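Colleague: Got some structures for you, see below.
No value in this document is a laboratory result; all are computed from the given coordinates. If you're wondering where the values come from, they're calculated on a predicted model, not measured in any experiment. Cβ atoms are built from the backbone, for glycine too; each structure is taken alone.
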Structure P
């Protein structure tokens, strides 16, 4: 026994045999299966896009909670057998954020697993790590949040061929283990004409996903949030679903919000000057590279910048928060997105 994951052994065997085409007469047609119809197909990659602060991680925790109890998801009518979720979360602490969040959602934590270590999906060892986790836990849902933190420092997320080099193997793992992979991604600061082109990085993130979801709020009425189904290759798109963040997460039925509502810039408010000041502060503080978030917040307080203005500036600039280290010694580093792009060049 080599100890390698099954998909690695099968790949090695195929390589030894040489290339061989498949005759479609030998392929038995099979229906597409869904973890959450029509939003999240099984055996495929789904992309969840949205701005920071719109509850994407809370939404994925809500999915994990419902799956852990076998509860129907929105638009579903019947219960299911409780099933497992595997979380790869680079931005949220396990003890102070994920577990309390899941407890608040009533999850059965025995069905939710989190891997806090680094996983570089651009390398074979990184993909083997994920494959071994899938083999061990057999999750129905794997959440990669956010996908940019698992690309590896050598990957330029704006280059199509490099993004495909990550998305294609990820899709292969989803198919191999018959699970749904949900990759979370932030939107760019500059909005494109269409929602499918507004995410951070190459459009090949979208091309590599069979389903794409967009989470966000109305610029005219920020508390009103919705999950939109903006791409669906395997079924008719599902209706827009309303959700609320009011000290927790809850679904609120169908929504009338559209892509235009979620992508429209928020109107200028009285706090705009404070936000601009905070943006200038962040650009200056992060210009030389990553800085621990605690240090940024401490200096901001000393400079008279409010926590809310700093948060809005962080969202406006697309500042990326990445975890460094594990356990009590771990910390979060803030980095400007252009600094991450420069690393990949």
Structure Q
């Protein structure tokens, strides 16, 4: 069951955790389909089938692109793949291992950041997409926003966290620059990828985790194991998901195919943000009822400590090289522009 089925149903949360419904098109859907494509492309995601929510999102994206292309594109879908395929959907933060500046597009720690909607605007109108394209091209792929966890992601923990010192010595599952923030707070970051999540969650030494949206976390049974949820503890940005297309494949596609792919990916991104924002209260309540999880906001002391550390981590990333500095200048300039007070015109 994907996130949209969950949002339409009254018992969605319990069903969501039972597994992932196939998003493959049935044979009846193909009855009136136009002639098949000349080539079938591989489409991979790191989420195995039991990652309900994330795996479903990737399946739906692939099927929607096929339909939007008029069936000129077809995909051989592969779950639980660590590397890249012709088309790959995965968290942008996974690319930080390639270059730290990918974190700017995936979601920075702290609160002095772009919201998901502002990130979308920076990419569309502020030059961000061109910078992302240039960075990704040096690693052989074309990136497109294709999903998001929503703002104020939850830090889940086995015990309450009220002070920054409470994280000292704890083993925390985190990715991207979040890992550097928890390290500076005295925690031990476990930089597990999506395929290693279940192993990390079942390790009794793991004491906290930041992972996906509320629905994605519930699908992985995180609230039941880590029943203390702290909204936006490591920052307000949340994490972006990307569709990453092999650059040779992308350049070989027609303009119409590229346009269709970009439109579907953007639609999925906007839907995921809207879902996260509009349904947070209802989903939070459903998780609390089902698992007994308790939700809180971080204390002022915790927020101040994270903000101070996040600023240093982001500054260190911006100083990595000339490419990172250029991306940071554009991002920071756009953030200042959208946060500037409105000017009253007489």
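Colleague: Once FRET efficiency 1/(1 + (r/R0)^6) of positions 42 and 226 (r between Cβ atoms, R0 = 25 Å, to 0.05) is calculated for every structure in P, Q, which label goes with the largest value?
Modeller: Going through P, Q one by one, FRET efficiency 1/(1 + (r/R0)^6) of positions 42 and 226 (r between Cβ atoms, R0 = 25 Å, to 0.05) peaks for structure P.
Colleague: From P, Q, which structure was helix-only ellipticity at 222 nm (-39500 (n - 2.57) for each DSSP H run of 4 or more, over all residues; to 500) = -13500 calculated on?
Modeller: That value comes from structure Q.
Colleague: Out of P, Q, which has the highest value for distance in nm of label points 7 Å out along Cα→Cβ at positions 242 and 314?
Modeller: P
Colleague: To test your reading of the models, identify which of P, Q gives 23 for relative contact order in percent (Cα under 8 Å, 6 or more apart) when calculated.
Modeller: Derived from Q, not from the others.
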